[in-house]
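> Multiple structures are listed underneath, in structure tokens.
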Structure I
Amino acid sequence: MMSGAADAIALGRQLREEILRHALEEAPREACGLVVGLDGVGARAVRCRNAHPEPTARYQVHPDDLRAAVAGMTDEERELVAIYHSHPRSQPVPSPTDREDAHRWPHPAYVLATWRTGAPELRAFRLDGEWMREVEIL
């Protein structure tokens, strides 16, 4: 496992750009997806459909996309490094709903993307008890 894995997530430049591009393309809907990799190092982004009935305010990874991604991780001996989604009109910080939802998947990091100011913003968080604490993106 990479040193300080609990305090950081490694997302290469291309991976960060892919997540931000997905967020921009989906706006005003929230984009969502998964980061697959190993030991806290992201190898690829898996774009997922947002299946939430209110996709401009919430996200829910489409169950078919989740099943396909998990099956692929098993085949590749990879793991879920992060779950990402966008906040098209707000800061890239976990909402109360995001914190609540994170309890269902407590181990991966949560990456939030936004273009709300016209400039890309990307931040990562980990569940820490009832709160989310920010972790460094390497």
Structure II
Amino acid sequence: MSSSFQILEFPQFSDERGTLTPFEFGNLPFAPRRAYLVTATEGSVRGGHAHHIEEEIFLAAKGSVTLLVNDGSGDQRISLSSPQKGVLVRTGCWHELSDFSPDAVVLALSSTEYLPGEENYQTDKQEFLSKA
């Protein structure tokens, strides 16, 4: 697997009341500075960029979604359908979220506060691939 992204496994505890999936911030690959939730309308693609500075962890808090990652060696699709499985996306890795189930909610944990603009984002995939 690429060093630009990594699948992470989180514990889940279940009983007759339901499930609990804890995220111990001290055990994550970075100290989160921001968390946000992503939803999408039918057929939408979210993301569609690579970061120069920021690292992120994506997981399906509810429903299912497909995460496409590309570090220059080709598109790889990873299905996310449980909060037990997340994907760490490092800098320099193109990522897109698609195929959202109608109830999908994606939790994203970020290594930075929001960094707008060209300082942090590469938004042209062809340009990204030509430099990868």
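Here, each number is a calculation from the coordinates, and none is a lab measurement. Since the structure is predicted, the reported quantities are computational estimates derived from the model, not experimental observations. Cβ atoms are built from the backbone, for glycine too; each structure is taken alone.
> Cα extents along the principal axes in Å was computed and gave 52, 34, 28; which structure, I, II, did it come from?
That value comes from structure II.
> Could I ask something else about it? Please state which of the structures I, II yields -1500 when helix-only ellipticity at 222 nm (-39500 (n - 2.57) for each DSSP H run of 4 or more, over all residues; to 500) is computed from it. If you can, show how the numbers build up before the last one.
Values: I: -8000; II: -1500.
Answer for the origin of the read-out: II.
> Where is relative contact order in percent (Cα under 8 Å, 6 or more apart) largest, in which of I, II?
For this comparison of relative contact order in percent (Cα under 8 Å, 6 or more apart), the top structure is II.
> Another question about this same structure. Determine which structure produced the value 19.5 for mean count of other Cβ atoms within 10 Å over residues 17-24, calculated from the coordinates; the candidates are I, II. The partial results should precede the final answer.
On the way: I: 19.5; II: 10.6.
Considering all the candidates, the number was obtained from I.
> So, one more: Here semi-axes √(5λ) of the Cα gyration tensor in Å, for residues 65-112 alone was calculated and came to 19, 14, 9; which of the structures I, II was it taken from?
Attributed to the structure labelled II.
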